[in-house]
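In the part that follows, the structures are each spelled out as structure tokens.
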Structure P
Amino acid sequence: MLAGAKSTVNDRCVGMQLELSFLPLYEGGMLAREALELAESLGFTLMGLMPGFADPRDGRMLQADGIFFRELG
């Protein structure tokens with residue numbers, strides 16, 4: 001979704017929350033590394049992480065929400 005919203009993000013956003021997947025969970029889904037690179041290319045910096053969900057079998061984190069902000073000025 002973020003890739004298709006570049007012009008809106010560039011014009012109107014100072015912060016955003018993105019779902020970051022650490023393993024492929026959905027067909028065509030973006031992995032965390034790709035999302036981080038895309039957010040950084042749009043001028044955003046990762047400021048925090050909120051736990052998403054983990055595999056109940058082994059506790060491995062599968063997703064988290066990344067909180068990103070753009071430097072202003």
Structure Q
Amino acid sequence: MFIRRLADEGTAVVYATHNVQEADRYAHQLIVLADGERLFDGSPRELERVVGSSGLDFESAFVEFLHQRGH
């Protein structure tokens with residue numbers, strides 16, 4: 001994907017999406033916002049560690065993360 005190539009070449013890319021698979025596939029860094037509040041700022045793997053997701057795929061870990069925070 002063009003955006004991934006730009007990022008890999010060192011260009012900063014800000015990409016907003018509601019698609020969790022895209023976020024996992026393309027993002028080096030995530031910011032998760034809900035109701036105007038920043039809930040998370042880190043990598044997809046860091047989010048998985050925060051949740052304690054042993055064996056969960058990223059989408060399941062993301063859903064669990066939101067659930068743990070009441071969203």
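Side notes on the structure shown:
- Which entry (P, Q) yields the derived value -6500 for helix-only ellipticity at 222 nm (-39500 (n - 2.57) for each DSSP H run of 4 or more, over all residues; to 500): P
- Comparing relative contact order in percent (Cα under 8 Å, 6 or more apart) across structures P, Q, the highest figure comes from P.
- Comparison of P, Q by Rg/Rh (Cα atoms, Kirkwood Rh) - largest value held by: P
- A value of 4.0 for distance in nm of label points 7 Å out along Cα→Cβ at positions 11 and 51, calculated from one of P, Q, originates in structure P.
Throughout, read-outs are computed from the coordinates displayed, never taken from laboratory work. This one's a predicted model, so the numbers in the text were calculated from it and none came from an experiment. Cβ atoms are built from the backbone, for glycine too; each structure is taken alone.
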